[in-house]
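Please treat every number below as a calculation from the coordinates, not as lab data. It should be emphasised that the depicted structure is a prediction, and the values quoted were computed from it without experimental measurement. Cβ atoms are built from the backbone, for glycine too; each structure is taken alone.
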Structure 1
Amino acid sequence: MTNTQDSEVETKSILCRFKSESGEIAGDMMDLPLSCTVEQLTLICNAILQNEEPVPYLFYANETEIKKSLESTLDINTLNTESVLDIVYEQQAIFKVHPVTRCTASIPGHAEAVISVSFSPDGRHLASGSGDTTVRFWDVLTQTPYKTCKGHNNWVLCIAWSPDSTKLASACKDGNIIIWSPENGAQLGKTMKGHKQWVTSLSWEPFHKNSECRYLASSSKDGDVRIWDTIMCTTIRTLSSHTKSVTVVRWGGSGLIYSASQDRSIKVWRAADGALCRTLEGHAHWVNTLALNTDYINRIGPFDPVKDTNKVISAENKDKLQEFALKRYEGVVATAGERLVSGSDDFTLFLWDPHKEKKPLARLTGHQQLVNDVKFSPDGRILASASFDKSIKLWEAKTGKFLGTLRGHVQAVYMVSFSADSRLLVSGSSDSTLKLWNIKSRQIEFDLPGHADEVYAVDWSTDGSRVASGGKDKVLKLWQN
């Protein structure tokens, strides 16, 4: 009897159709055997879409990823073979980032702790900000110090690259903001003053909104968010509504600015006129961190870090590149819009649809201590949150569903950074190590010791080739495969 049932299952087929993430039907309906594998689905999908080069896809049936075959994903007993099964396909990253396995350079230079490290969107430059009041540019290829920028008189707390990679903004504990040229380390324009206390975060207007890369938002302990014209070096707008220190600001791709504060709220502002659109409430303590599912796409702007490492933006090709950046942004927000996640001292995260809703879509619980950092994977599918409870948790970005915990650090985890293909994650911790995690297996791939003290900052280059880290030991380290 069992043999007959087995053979029935083997020969059973189901009526299917392929559907894109945004809901477009591809090709006609077809009968597929339940034994159809992911490899076979990939071949069929590529044929239907008439792709010249084969493209790797992820497939979902009833919101569950098909990992082996249709049979192993679907519940055969409850399956209605009369109805049509939608198989949703999502394009995977074409390239594969190799895991970083060793430290290739330990570069001294800073005289105090390295507080921030950041690769430029085009992957050609690397910058760091330190407690020694300087900003430094490093030569990525020769792995040596390149330029030291002096202009601040207090700790440099945050840095941010313009989306066209031509300018770096830095802000310090005195509340001053300076724009630098990565080519020669020169200060561009005058020091921008206005904040009454230290600046906590910087965010540029995305390239697809303005290819001039002229406007910058800053948040401060003084409770204000300011929008700056970085060419005139003046404040155009002050957004005041928070009652306590603003911890982070994010300039979204749809013309909205998001700010989080120690007053436990997140505010959504219209960048064009500074109007307050809505206040998002729910956290029981300070909101420390914000991330958008469009952060990566907004960060790389007009660049495709894998293909065009030498792309130069000229006045002639700006319009074309702006269109390219806009199309890519629209591709990311086509399915779920611009999603926001917030992490707090109350140990929780909230997932928001900030364009429409004041209420959170989901409350993400499980951390035992404050949430320090949160990032969406570049493909927008996964959320990673780092906490003082020594763990990193992974969540489904669309629903907030808990996926798993990454354990291995023995002290607080300060910061995480995804590889450009979303397959790997690197974390920096108070335990003086970096750890490299495999997102699929949720295991440590490599332990990266080497720092002599707490690791405050970590960044994975946009082309996936290297990781930079810095911390209390004043040394900048580069890690490669």
Structure 2
Amino acid sequence: FDEKRYFRKGEKPFMVSLNGVKLGFSVCEDIWHPDGWERFYALCGAEVLININASPYYVGKYQFRESFLKARAQDNLAYVVYANLVGGQDDLVFDGRSLIIDPEGRLVFRASAFKEMVKTVSLPLEKVKSKRLMDLRLREKRLDCPSFLELQDERALPYLEGEVEGELAEEEEIYRALELGLRDYFFKSGFKKAVVGISGGIDSALTACLAVDALGKENVVGVFMPSPFTSEESKKYAFELAENLGIELLVYPIDEVFNTYRRLFESEEINLAEENLQSRIRANILFYLSNRHHWLVLSPSNKSESAVGYTTIYGDMAGGFAPIKDVYKTMVYRLARYRNSIKPDIPEGLFVRPPTAELRPNQTDQDTLPPYELLDQILSLYIEEGLSKEEIVCRGFDRAVVEKVLDMLRRAEYKRKQAPLGTKITERSFNGDWRMPVINFWKG
């Protein structure tokens, strides 16, 4: 969506006649508009409208995409061939799912999601001619049309029916999007391995699974960094996860470094500064390994925590890439369940133990935050759906809780501005869709 910064707009249409079949080409959002290039090409006699695209993914987008492409095919009484990119670039992932729609608005071909493929499909063009004979819409206008570029292809090809790939369940679709986004970021950036801090929690467990599935277990290293507040339960889960995934697990206790800092600052109590200090010590270890071995540090920070600032800047939110950055905590659990349905690598206990950062004795996330089921609903209504505070309260949510969540969201803006990239899976991610200033007194 930044093309105008770098490219000059084209000056004339691109129309080709291949063996007498007239084709009209458009790019990306050209096809969004009912009276755009597709209508022009159809009025000039084009029977096939080809749209080349790099349409980034988010959950639910492809259903919307198919619905307006069907309208273009029906309105213009032509085949619509929609060719979409597959792969990851920075925070975006492109899901492919190229498709063909006939003049009646029926889907006759859909490619796989998140997978490159080449398919040949035969189009019975007599359907275009018969539909146009019976419909006056494309015969009423007359345009001064440029000539078509004439091309010939003498190959004799067999008639090949199109296949429509089925839809994916939401968890599988999101998991595959995250996997592809991480894989392309890693390999296109030229890293040797990825390193993940394994805490014994659900976020780092899902991040490690994504890394293994995307990069191969031989390219993933886990690091367990226990503090004085790390439970035996967390240690057990961390070692169990690493063994199940078949990855190397390095162990660096941080007790001595942590106590050195406390002596330096004459710190006798465990307050917020001491909690965050542990997280930052761990980040230093991970980035040392990154510098030493050219490994990519993967941050396990999720969208719920990032939204309300329940994450340590230069600590657990630091990294070269954050695979689950745009994933709400409730979806983290759903994705972990999905991953375990394929291969049960995540210890079952992680699904039932209360979420905890383990930065002070007997700590749980719900000491500070509303339950994630409630928190995620409020965040989604405000961020994705754009509802105001009053509108959310009118949905039946407690006013005090809504005000607390939105206040935390505003105050955490400066942290999010300094967070690493992570794959976008929602309509409004914190990467580029959430355009909020850091200094902001708006209380709506």
Structure 3
Amino acid sequence: MEYKISNRLKIGAIVLIILGLFGVGYGFVDSHGYTEENITERLAEEHDAHGGGHVTESHGDEHAEEAHVESVAHAEEGHGDEAHGAEAEGHKMSHEEHVLHQIHNRPYSALYVAAFFFFMIALGVLAFYAIQYAAQAGWSPVLFRVMEGITSYVLPGGLIVLAIAFVADKHIFIWMDPDVVAHDALIQGKSGWLNKTGFMIRGLIFLGGWSLYRYFSRKFSIAQDNADDNRNFKKNFRISAAFLVFYIYTESMMSWDWIMSVDPHWFSTLFGWYVFASMFVSGITVIAMVTIYLKSKGLLEFVNDSHIHDLAKFMFGISIFWTYLWFSQFMLIWYSNIPEEVTYFVTRIEDYRLPFFGMVAMNFVFPLLLLMNSDYKRINWFVIMAGIVILCGHYVDIFNMIMPATVGDRWFIGIPEIGSIMLFAGIFLFIVFTALGKAPLLVKRNPFIKESEHFHY
């Protein structure tokens, strides 16, 4: 049973990439249309266009916020005093420079959010694939080639994320700005870990380990097709068990580096698990959607409603697990009300209320309502609909993690964000479906393949 990427799918992926490039390019051109010379005029135009709305500085920049409070206090105390008037004018200029910095950060952040989102889907699938081998699951071998196709994006997707982080530099990670570090004792204390060289070296180590596992697992999987014994399967079992230990550690460190460090003053001990839950449910959702698509094309004839039902159960169950972690992190920090911790959520509730609470609805309420009924888990179009909601919700989740620290309240899901999604969706689809065409879609000689083919309940 062979699959070859259709010309229509190729063209669609290429069109997405081209449209995405235009959107990303527009984002950079538009953001750099704001300069120090015209920022006051353009902000005044925005002020009038929004009915006199107030433009505030980013809560993500704690030093700017403190400077703002101090300057306003001085200005209020010195009505009519020329010295205080000068101070107020100095604040005005520093605030405008800060807004300019946020605007310039936006296209980099939009690219980074979309790049990480599609990368984490592939990494989540890789973890799920390894779990199936390590657990010697009997229901899932008919889905192995779908998983292997999706995980082909791990290496290119991860390299893209690292490349964006390297180029964006201080536009995303404020600790990469030497001027900020020089005046921030807390970041200085973390500089042994938070430095650009260490960031890149760790990133390459993470990617190297994940990609090596994917390479050898795929190699042993294909070799098993023509083997007359189970040696390749046993090798896959052993390396999958070892990989999961490596993955548990490196996924947590990756989440600290690639996401949590955009807010270098804040940390959560649950963060690694939280990001894992997001990538895990997103990856399983994409497995289900790709499987349903291939089945609709007359392929994967051994995949039945019970397989889709099991995938939908994982989508439902991991959505509940994600909600548990989200609430545990939010409730404990909010209830303790420690200023340096709670500011993370205060910022998001004040400036990102719609995406913050909308993300909770999409990632918890919708999966709960759509997938609780067992019969609905067997209806393909229903699983696809639930999957679209889940994927949109987890994109917004990553958006909420990155944007408050980089663009503050200057956020908007517009052309740069949509263009970035289209760009990486096109790259993802092209790489994944090309990989799917390089081997038969059904594994052979797997000791559990007959059990998987006849899986029913």
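Suppose helix-only ellipticity at 222 nm (-39500 (n - 2.57) for each DSSP H run of 4 or more, over all residues; to 500) works out to -25000; of 1, 2, 3, which structure was it derived from?
On the way: 1: -3000; 2: -11500; 3: -25000.
Label of the source structure: 3.
For Kirkwood radius over Cα pairs in Å, for residues 38-173 alone, the calculated result is 19.5, so let me know which of 1, 2, 3 that is. Attributed to the structure labelled 1. Suppose distance in nm of label points 7 Å out along Cα→Cβ at positions 110 and 150 works out to 2.8; of 1, 2, 3, which structure was it derived from? Computed on structure 3. Comparing distance in nm of label points 7 Å out along Cα→Cβ at positions 398 and 422 across structures 1, 2, 3, the highest figure is found for 2.
Here Rg/Rh (Cα atoms, Kirkwood Rh), for residues 286-325 alone has been calculated and equals 1.11, so which of 1, 2, 3 was it run on? Of the structures listed, the value fits 3.
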